[in-house]
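Structures follow.
Readers should treat all values here as calculations from the given coordinates under stated rules, not as data from a laboratory. Model, not experiment: these values are computed from the prediction. Cβ atoms are built from the backbone, for glycine too; each structure is taken alone.
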Structure P
């Protein structure tokens, strides 16, 4: 692995952890009323496209970041559907 790959993986880490506080807050409060379902759906489409791109290009940083963000986004969608307040 070259040094630039580590930079990409660090960027992937930072991109991924931006969603963690929101997921934790939604889980703890059981409240996602202010969260737009359209934003979540667009985000899922966005990261799914980037994940596919990363897989085709064999780019580990893109794959890692978008796989994690997709997982967190799907969890937020689940929260949005199941938490009624």
Structure Q
């Protein structure tokens, strides 16, 4: 179990400019990014034992984070290819 937050700039270290451009120009990316950060913060609070949650809730959040990361990754890849 990691207590390190999974921030988008850590997940995509070579895509800083792409992330910034998407944040400025793509409303869908902004929505996904905001949801990702909310879920990620909640997972981090649970893992740091600041907030209590059942194992099922923690796993559901992790699955949601992965799904959001997959969608974000698709947008990042498409922006890089453009």
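Observations
- Among P, Q, structure where relative contact order in percent (Cα under 8 Å, 6 or more apart) as derived comes to 38: Q
- Distance in nm of label points 7 Å out along Cα→Cβ at positions 14 and 54 derived as 1.6 - corresponding label from P, Q: P
- In this comparison of P, Q, the computed figure -25000 for helix-only ellipticity at 222 nm (-39500 (n - 2.57) for each DSSP H run of 4 or more, over all residues; to 500) is attributed to Q.
- In this comparison of P, Q, the computed figure 1.2 for distance in nm of label points 7 Å out along Cα→Cβ at positions 6 and 70 is attributed to Q.
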